[in-house]
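Next come the structures, one after another.
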Structure P
Amino acid sequence: MPHELAGASTLVVFDLDGTITRHDTLMPFLLGCLRFRPWRLPRLLVVVPLALRFLLDRDRGRFKGSLIHWTLGGLSRGALDSSAGSFVSRLLGRGLFAEALQAVSDHRARGERLVLMSASVDLYVPLIARALGFEQTICSAVRWRTDGRLDGHLATANCRGEEKRRCLQALIASENPGSVIAYGNSRSDLAHMRLAQQAYLVNGPERWLRASPGIRTLHWSRHCAAD
């Protein structure tokens with residue numbers, strides 16, 4: 001496990017989907033919420049027009065927020081908290097890279113500050129962060145109605161690409177860490193990973209790194225932590 005930049009002043013930033021988890025988390029979460037609410041399943045048909053609009057405007061945040069709004073909008077916070085707890089329990093059991101858990105554990109043992117930064121939403125990402133021992137969560141936030149029920153559209157910018165870079169820049173400016181280590185898996189993660197002294201692209205192609213020679217690749221198995 002990389003450990004050249006160890007110490008209390010080291011900030012370690014992990015992406016979630018595809019970096020710690022083996023797959024995307026949003027659709028499994030939505031389907032888990034709908035599993036016990038079959039009367040809401042027809043709402044998934046909204047994916048088709050939303051996807052067509054996304055092909056035109058390429059606005060991932062709008063697509064994500066609209067999908068959550070139309071499938072889960074109107075549910076109470078208590079109901080969603082219960083669904084999130086069940087989802088995270090299943091995810092921790094069989095949905096994480098064993099290597100990711102080891103990396104998190106190694107950094108935590110060295111006293112480094114762990115931050116989970118994800119484009120996924122705050123309906124469940126903070127639960128994952130707490131379960132894995134992260135000290136801070138930065139993710140996309142959803143909007144709530146005045147009656148306390150879910151609206152679902154995003155209340156913040158979608159925490160992806162340049163927005164992730166902006167968030168990490170702000171964190172670095174605020175904390176002035178001695179060094180930054182970043183883990184990601186997608187091409188969009190390269191934007192914020194270039195701010196780190198050490199950065200690791202998980203299971204990504206080498207060709208993505210031609211313009212980012214300071215970023216290394218890590219090849220983690222597809223086996224989950226429970227295997």
Structure Q
Amino acid sequence: MGTITATTLINRAAYLLEDTGNVTWTRAELLDWLNEAQSQVVTYSPTANTVRQNLSLVAGTLQTLPTGSIVLMDIPRNVEGPSVRLISRELLDAAPYDWHTSKASATVKNYVYNSDEGGVFYVFPPNTGAGSLVVVYSKVPSVITNEAQAIELEDTYQAALLNYMMFRAYSKDTDYADGSKATGYFSAFKDVLAGKAAGDTGASANTALGPANPSVEGSLK
């Protein structure tokens with residue numbers, strides 16, 4: 001959660017637009033574009049808004065992520081129990097039994113995830129319905145409804161948010177529309193995200209581990 005308020009970013013946008021009176025670009029539409037900006041940041045960079053929570057499971061292998069999730073990032077462990085490992089569906093499907101109907105357990109050993117399936121994943125063994133997992137997922141940012149609210153993303157994304165707001169402002173169909181400025185701000189928006197992603201990767205503690213390799217102790221996240 002950030003600390004910068006919507007008011008701060010709207011004021012900055014109005015200043016850059018030379019419209020501090022909000023005549024051409026109203027504060028309401030700038031707020032709409034700020035909300036859109038937060039969603040776009042997470043679309044380009046899902047790790048920008050991650051949530052860790054305990055998820056109660058239902059009986060069977062098929063499980064559903066919380067409402068508002070975009071992509072599953074990790075399942076590190078059972079809430080009350082051992083760690084959990086990601087496994088390919090192909091590996092389970094090759095087993096000499098139907099893993100979907102194998103003996104149920106409250107403790108999960110493996111999970112299967114395919115981002116193309118949306119907000120679902122599978123667990124092995126099938127759950128009894130009494131298990132629960134710690135899940136880490138990317139979440140759609142909540143809508144900011146008033147200017148006093150802080151942005152949901154970390155403050156380090158403020159430049160990206162402002163660039164996107166400026167892109168939308170200069171794309172508005174008015175006498176002040178400016179295609180070249182709109183394009184420039186959108187490029188700046190993407191450049192900020194790319195630069196932050198590269199910086200975060202280089203600064204991560206995981207860089208010391210090298211490529212992930214299940215056969216090498218300590219190489220996995």
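So P(r) over Cα pairs in 5 Å bins from 0, in percent, computed for just one structure, reads 1, 6, 12, 14, 14, 13, 10, 9, 8, 6, 4, 2, 1, 0, 0; which one of P, Q is that?
Going through each structure in turn, the value belongs to Q.
With FRET efficiency 1/(1 + (r/R0)^6) of positions 111 and 191 (r between Cβ atoms, R0 = 35 Å, to 0.05) computed per structure, which member of P, Q shows the largest figure?
Top value of FRET efficiency 1/(1 + (r/R0)^6) of positions 111 and 191 (r between Cβ atoms, R0 = 35 Å, to 0.05), among P, Q, belongs to structure P.
When Cα extents along the principal axes in Å, for residues 39-78 alone is calculated, the result is 34, 20, 8; to which of the structures P, Q does this value belong?
It must be structure P, since only it matches.
Where does the value 0.05 come from, among P, Q, when FRET efficiency 1/(1 + (r/R0)^6) of positions 135 and 183 (r between Cβ atoms, R0 = 25 Å, to 0.05) is the thing being computed?
It was calculated from structure Q.
For structures P, Q, which has the highest computed value of distance in nm of label points 7 Å out along Cα→Cβ at positions 15 and 167?
By distance in nm of label points 7 Å out along Cα→Cβ at positions 15 and 167, the leading structure of P, Q is Q.
Computed from the coordinates by the stated procedures, all read-outs in this text should not be read as laboratory data. Small disclaimer: the values here were computed from a predicted structure and weren't measured. Cβ atoms are built from the backbone, for glycine too; each structure is taken alone.
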